[in-house]
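Asker: Down below are the structures I want you to see.
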Structure 1
Amino acid sequence: MKLIIKNGRVLDPAGRRDGIEDIYVRDGLFSAPFEADGETVVVEAAGLLVAPGLVDMHVHLREPGYEYKETIATGTAAAARGGFTGVACMPNTEPVTDNRTVVEYIGKKALEEGAVRVYPVGAITRGSRGKELAELADMREAGAAAFSDDGQPVMDAGLMRRAMQYCKMLGAAIISHCEDKDIAGGGVMHEGYYSTVLGLKGIPAAAEEVMVGRDIILAAETGCPLHIAHVSTAGSVALVREAKKRGVPVTAEVAPHHFTLSDLAVAEYDTNTKVNPPLRGESDVQAVREGLADGTIDVIATDHAPHSFDEKNVEFDLAPFGLVGLETAVGLVWTELVQKGVLTPLQAVEKLSRNPAGILGVSGGTMAVGAPADITVIDPRLEETVDPAGFAGKSKNMPFAGRRLQGLPALTVVAGEIKYRRS
C-alpha cells in the first residue's frame, strides 16, 4: 500500500521536526517522496497534527482469562480509536503471563486479531505472587518487552534486587507497581480529608513513596532500567526528580486520571473513580503536572483497566480498582495539558510516542525514512462529549462521561495501513 498524508503539521520528537510537511509511506515504511498514482491513498491533513504512532506502555487487555472484561481484539480496537498504534499489555491475566507459553499465545493472538501492535509484559514473579522469580530469560526470548507484577507489588526487596540483576543482563526494563501493602492496609481511596468525610479507608501517599524510594535505591545499585508505573503523589515525583539528577536509570509515567482528577471526584461514591493508586489530593495533581512539564515524568500511559458493569455496580469498598482510558487519553492530554500550557504539542507527542517506545525498546516514536510507518493524526479543533456507549472497547467503566474534550485522534495508521479513521 502507498499512502501520502499532505500538508499536515508534522510533530516528530526524534527528528526534532515541527512544521508543515507531506509524509510518504510505501510498503509499510516511511518513504522518500514519490508521485501519487492510482493505487496511492492521499489524505489531506491541512490543520491537523501528524505524529509518530502513539504507544501506550500500560494497558490491561485481560486476555487470556477475563475475556468478559476485554479481549485482544476489542482492546486493540479501542487503542486504534484512541490514536494508539501499539500497546504493552500487563501480565495479570489468567493464567498469569509468567512463562513462554502465555507470552507466545498473546503474540500469536495479537497478530491474528489485533488492530494495533501488542507488546506482552512478562510477570516478575511466578503467578505475580512475589515469592520466586518467573522464567525471565525464557519470556524475553519469546517476546516479552519488559517485566512487571503490575497490580501487585514485589514486597520482598531481595527478590526485586535479583529481578533487577537478571533484567539488567537481559536488557529489559522493570516496570514497578510501587505500593507497600502493609502501609496501604486495605484502603480504597486516598487518605485525606475526603476519605474521612466519606467514611472510606484511606491509602496514604507513603504507601507509594516508600516503594518508589526502595526501587530507586535498587536501580542505582544494579544499573537496571527502572520504570515507575502510575506515579500519583508529590513525594514520588520529588524522588524520581532527585534520582534522575544523580544519574539513576529511572523513568516514570502518569495516567491521565492522575493529572486530571483529585480525590474530590470520589465524593459521590462513583466506583468508576476507584483506581490504584488512588486519585490523590489537589497538591499531588499539581505536582504531577509540574513533573510532566519539567521532564521528570517521561511518559503518559493510560493504565487502561476494563471491568464489567456488574463488577463496578456494587458498594465502593467492594468494587475492583481501575478505569478504561484508551479512548479518552488524547483528548484529556490536549484539553488538560496542551491547551493549558503545561506541555507543548511536541512535548505531548514525545511522552506518548518516542519515550514509551524507547523505554520498551520497540519500534516507534520516529518518522525517519525506513522506519515502520505507524502514524497518529490528531485534529486539534475537533471536539466531542465523552459517551462510553460509543467506545470500541468492551467495558465502559470510566468517570469522564459527559466531559467535553478537544483535540482528538482523526486517523490511526499501523505499518502503513489505516486502522481507524474518524468519520
Structure 2
Amino acid sequence: MPFGLFKKKEQKPQVFVLGLDGTPLTLLQTLMERGVMPHFAQLVKEGDLQPSVSVVPFVSSVAWASFMTGCNPAKHGVFGFVDRNPRTLEIFLPNANSVKAKMLWEILSAHDKRSIVINVPTNYPPRNIKGWIVAGFDAPKLEKATHPAELATKLRDMGYRLDIDAWKARESKDHLLEDLDITLHKQAQFALECLDREPWDFFILHIMGTDRLHHFLFEEFETNHPAYAPAFMEYYRKVDGVIGEIVKRLDDNVTLFILSDHGFCTLKKEVSVNYYLQQQGFLQMKDGGKSLADMLPTSKAYSLIPGRIYVNLRGRERDGSVSPGSEYEEVRQAVAESLRQLKDPDTGEPIVARVVRREEVYSGACFPQAPDLIALPHDGYDLKGNFNAASLTEKGVMTGTHTFDNAMLYVRGRQLRNDGLSVMDVAPAVLDLFDIAADGMDGRSCLK
C-alpha cells in the first residue's frame, strides 16, 4: 500500500483552563525563583507566560464574567460584586442571572462540546449545558450549586466546599490556613476524579483560595512574617502540587491555559468613598443611616464598591435630584475633580490615580446600568462603598488588595500575543481552537 494513502486520524481538540484567582505574575516569578513551584516552573519552559490585565472594576465577579463571555461589562451586565436596583435602592449580589451574554460553555454546548466547569464565580444558578457545572463562591449552598442537580449529593458526601468561611478567617489567620487547605484539597480531589473518569472537550478549574490567601496574608508574605510568610508559600506549594497532578492527566495534545483575573498588592488603606462624598457635600444621609436606601433625595451622587460612582439622576434613581443633560455632566465633572484631589490623611499620598467616565470603558446593551464614573485607585488603596463609616480611611484584618495590572496568562506549547493581553482574550482563543466563531466578543485571541 503506498505510503501516505491514508491520513492519520486527527485528534479531537481539548482545552484545559486553570484559574488562579488574583495571582500576580511577579508573585509567581518570585515563588518559582525560590523553588516553591517546580511544576509550574517546568511548564514555563514548555510554553509562554505573559503579563495580562483585568477589567474595570477589577473584582473577581466582574473579571470572570468578562473571561467567560469575552465581553466588557456593558455587554455581559455584571459591574461589581454588589449592585443596586435604582428604582428601590435595594442592594443585591449579581449572579449568573445577571449575565446577559453567552458563557463560553454555553457556546461550546451549542456546538456539541462537553464542558466541566468547577468553581468559576458568577455561575450560580448553573446553566443547562452539555456537561457539568459546580458554581463558585456566589452560590448560597451546595444543594443549589450544581448542574446536573444530583451532582450535589456526590459533592456533599465527599465533603466538598464551595469556598472558605471568610468571616471565621477574619477572626483567625490560622483557621484561614486550615480552611484553605481543606477547600483546595476537596476541589482538587473532585477535579482529578473528573479528569480520570469523565469525558470532556473543555475543562476549567478555578481556585478562589489564592485570592482569599492574598487578602489576609499578602503583607505578611511581603514583609517576611516569621509564621505566615512560610505558610503563604506552603499554600502555593500545594497549588503547585495540584498543577502537577493535573498535568499528569493531560495528553500532550491538550491546550493548557493558566490565568489570573487581576493582580494583588499589599493594602495600605481601605477608603470610604461615601464618607468622602458626604464631606464634600455630594451625599446626604438620614440620621443613623446605614444603607443606600437611607440616602436623602437632596444627594447628588453615591458610590458602590469598588469606586463606582452613580449620579442621583432624575428619572433613573428612586429619588433622583439631578436633571439629565447639563446638570448631570456638571455633577459628574465636579465629583471627578473632587476625587482626583483625594489624599491619604496620614501620608498626603494621592489615593485616586484616574477617574474615568463610563463611556470611556463600556459599550453594549447593558450600558444604561453602568456606573457614571469609576475611580481607579493607586495600588494599595481599596475603595469601599459602606454608608456608615466613621472615618475616611482604616486598615482592618485585610492586608492585601486587588490591582488592575500584573495579572498573568500562560499557555503550554504555544505562543501568546505580546502586544497587551486581557482577561477577555482567552475565550476567543478557546473558540478558535474548536473552530467556532467568537461572534460579538470584545476580546481577541490571546494566541499568536
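Asker: From which structure (1, 2) was mean count of other Cβ atoms within 10 Å over residues 14-21 calculated, if the value obtained is 23.8?
Answerer: Value 23.8 for mean count of other Cβ atoms within 10 Å over residues 14-21 corresponds to 2 out of 1, 2.
Asker: Then there is this: Here relative contact order in percent (Cα under 8 Å, 6 or more apart) was calculated and came to 21; which of the structures 1, 2 was it taken from?
Answerer: Working through the options, I get structure 1.
Asker: Comparing structures 1, 2 by volume of the Cα convex hull per residue in Å³, which one has the largest value?
Answerer: Result for volume of the Cα convex hull per residue in Å³ over 1, 2: largest is 2.
Asker: Sticking with this one: With distance in nm of label points 7 Å out along Cα→Cβ at positions 78 and 302 as the yardstick, tell me which of 1, 2 scores highest.
Answerer: On the way: 1: 0.6; 2: 2.4.
If we compare distance in nm of label points 7 Å out along Cα→Cβ at positions 78 and 302 over 1, 2, the biggest value is for 2.
Asker: Another question, then. Compare distance in nm of label points 7 Å out along Cα→Cβ at positions 214 and 230 across structures 1, 2 and report the one with the greatest value. Show your work: numbers first, answer last.
Answerer: Working: 1: 1.8; 2: 2.5.
Structure 2 gives the largest value of distance in nm of label points 7 Å out along Cα→Cβ at positions 214 and 230 among 1, 2.
Asker: Of the structures labelled 1, 2, which one yields 3.4 when distance in nm of label points 7 Å out along Cα→Cβ at positions 110 and 198 is computed from its coordinates?
Answerer: Numbers: 1: 3.4; 2: 2.3.
Answer by label: 1.
Asker: Which one of 1, 2 has mean count of other Cβ atoms within 10 Å over residues 62-69, as calculated from the coordinates, equal to 18.8?
Answerer: Answer for the origin of the read-out: 1.
Each value in this text was obtained by applying a stated rule to the coordinates, not by laboratory testing. On a predicted model such as this, the values are computed, not experimentally measured, just so you know. Cβ atoms are built from the backbone, for glycine too; each structure is taken alone.
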